[in-house]
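**Q** Got some structures for you, see below.
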Structure I
Amino acid sequence: MSGTNPVVRVDGVSRWFGSVVAVSDVSFEIGPGITGLLGPNGAGKTTLLRMMTGLADVSDGSVTLFGQPVRDNPALYGRLGVMSEHETVYSFMRGRDFVRMMARIRGVPDLDRAVEKAIAQVDLTEAADKRMGTYSRGMRQRMRLAATIVHDPDVLILDEPLNGADPRQRVHFQNLLRRLAGDGRTIIISSHILEEVEQLAETVLLIINGKLAASGGFRAIRAALDKRPYHVRVIATEPRRLAGHIMQLGSVDAVNVDPDGALVVLSNNVRDLQVELPRLAQQASIGLRRVEPLDDSLESVFGYLVER
């Protein structure tokens, strides 16, 4: 965000309900692109999103959108598109009528053009006159997104948008969000599904027990956790003989042999291991067939942060 003003700024925000603290002293800034808000159910993500959209007040701190307070600021709402976790559709309505209704509520000018454009953006023009009760879960989510973007907002806040979608619809939805982000929008996606965030978000905000545990790009988070051990799976022609050699490496803490003959190496410096392992195997005349990290994902990082 250096050199530019953040689109969304959350500064020292807390929210409590009686003696229960849902969000505790959270601060971050968000700019254009896709940002993932990641955490388990009950971590405080939805409460945080509600404060970011102005639907709920903060107990402490402040939330601004384009430098203005978002709470009780109707002038900002036209620049904001919000898609809640729970489905808010009427199964008897046709897709086009649903999007049109949301456009009317928003006071969108040139209504017909805006509705057709939004539906085309989610690739549902051919299904627009079918009742939404006949749609698949993924199609309903895409039509809900059309209703969310019909007023052409600058900021999209989506709470668990891929929940329940099948793999094909998930990929379609992800590609659509990338296109919208490519137009310069700021997109914030809340999810408890780690793979979704890793594949889609450029920036990740990890929320644990109402607190911000880590933030940044996935690789930046991994680099910040360089002291954490990593598991690497190694498939070789002579695994047991290779295991004896691997144990001599300073970057290795332990080696286990799986029932299928694969080696699981616990490394304290996976970068050094990547350099040392091929050299060692070549010197010992042992063939390496595959070397792959077992925990090179947000799931492993998230689990590590929870355990700290």
Structure II
Amino acid sequence: MSSIRTNAAAMTALQTLTQTNKELEQTQNRISTGYRVSTATDNAAYWSIATTMRSDNKALSTVKDALGLGKATVDVAYTALEKSIDVVTEIKAKLVAAREPGVDRAKIQSEIDELQNQLTSIAESASFSGENWLKVDSSAASYNATKSVVASFTRTSTGVSIGTISINIDNIKLFDASATATGILDKESTTTNGGVTYSVSTLDISTLTDSAADLADLEEIIGTVDTAISSMTTAASDLGAGKKRIEMQTDFVSSLMDAIDRGISQLVDADMNAESTRLKALQTQQQLGVQALSIANASSQTILSLFR
């Protein structure tokens, strides 16, 4: 039935054109933003998951920075410890030379003094971002022997969890400013014969003679220095292992961040190949819809011919 009050064909064509324009706007938005899900209205579940994952990835980025800071701190301590081993080895060599009868031990001691000063300088310089693990004061109220490096961020069903890598600096410190010094280089020992109290950083052989008692003390001092080298070697090994673990964790965090980015992409990124093809199809539908609406509107004009 033809009616001049209701044009059913035009209404249908208009609805179709409106729906096509809506889909075309959505496709154009996906192409311009690159996202299939850019707001919660597109897909609330996917948008929520992607937003949470982006937040976690930003936290992991901070973890990566913290690992870099921890690695640098460990690297500084390790480098200083390695150089200190070289210096203490030199002191040991001087002491062995002093064991020979008739040598001028006062001159040897002057060389040892400079090496001891170098050890102090190295320990004082082994600081990064306010952290010095080789020269400490265990009597300070703020002292904590366990140093933690943030290593991971994990989201669980009950909340979030921060993982750390711990390093005990009591095993690697060279100098301790407390009254009961327990650092590797300032830990005091007393000779059996002469009753001389000394440490690697304070030993003095300038007054020793060629007497049997003094030579026994000298040999005991050499043994103490050798023990210190062994302790420093163990400390350097511990730091090296810690440094390696931090490097491995840094690589893992980087890979994990990439995996999360790929997961987010699967949820919200638009397939540009599909969207470009869909755009062409919708543009064609839009043109046909406009033409169909024009034809439907023109059909009512034919009723006028019946009244001529």
Structure III
Amino acid sequence: MRRSMLFIPAANPKQVMFAATMGADTIIFDLEDAVSPMEKDSARILLRNLLKTMDYSKIEICVRVNSLDSPFWQEDLEEIVPLAPGLIMTPKIESPADVEVFDKAISEIEEKSGLEKGSIGLVPLIETAKGIENSYLVATASPRVKAMLLGGEDYTANLQCKRTKEGNEIDYARKRIVNAARAAGVEIYDTPFTDAHDDFGIIDDAAYAKSLGFTGKSAISPRHVDAINEAFSPSQADVDYAYDVRDALAEGKEKGLGVVALRGKMIDKPVEIRALQTIAIAKELGIERSPKEDD
């Protein structure tokens, strides 16, 4: 279950070493924005060595490599892909052609390393107006694309507007990229909340992202991970209701009823789908149904 994706600077050995203890479902080890040009080589080597020796088996590993317009991305892939991280995050993706370049390069390294072709997924990072408009084409450019992530900071810089905590300036991009991802059948993750020290604003921001249809949300501060995980986890009431829906439908089918109602409301197909999705998520998170009074 991937709800929270936490960015960790690959140049910070302490944070890289203790990443598995920070509570995030996925750790994004960052070789791009969080690393200065002078530190690129040392950060890449540090990350390579720690990925070889540390136990990250309880979390999903994603590595953000450098962008195609930099001189570093190929070296990033050569060092990191042989270690078989679950995901590679590719920044500043604007078109299917960008995805295809990374896809081809990763395939060649997989073959040289004896890895199964296509075993490493891609998470295109959409950070420009052009990328937003092409987001469906990006999402469908390769079977490697497992998810997309919205990069609000670079996106607003590209729009030439101010990035705010309220987020009105990224509302269109959020809705557009969610729709594109769902149409393409891939997961979609929201941009980090802008204020790493605001422990209350993140709660509202994560709840809003969830309401739009995002799968989860990224973070730049470990302080935000718990709020994100809670926002993107079903509540106990949600889980109990989902099981009630499932039971009511099963009972209706057993009785040969064409229409089933629960708590005075008809259970239609969308309600059934949402209930089954909630049950699947609850099982993955270990959230059990509340005991019934007659149990």
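**Q** Taking percent of Cα pairs over 28 Å apart as the criterion, which structure among I, II, III has the greatest value?
**A** Largest value of percent of Cα pairs over 28 Å apart: II.
**Q** Say we calculate relative contact order in percent (Cα under 8 Å, 6 or more apart) for every structure; which of I, II, III gives the highest result?
**A** When relative contact order in percent (Cα under 8 Å, 6 or more apart) is calculated for I, II, III, structure II comes out on top.
**Q** The value -10500 for helix-only ellipticity at 222 nm (-39500 (n - 2.57) for each DSSP H run of 4 or more, over all residues; to 500) was derived from one model only; which of I, II, III is it?
**A** The read-out comes from structure I.
Each reported figure results from applying straightforward, stated rules to the coordinates on display, with no laboratory input. This is a predicted model, so every value here is computed, not measured.
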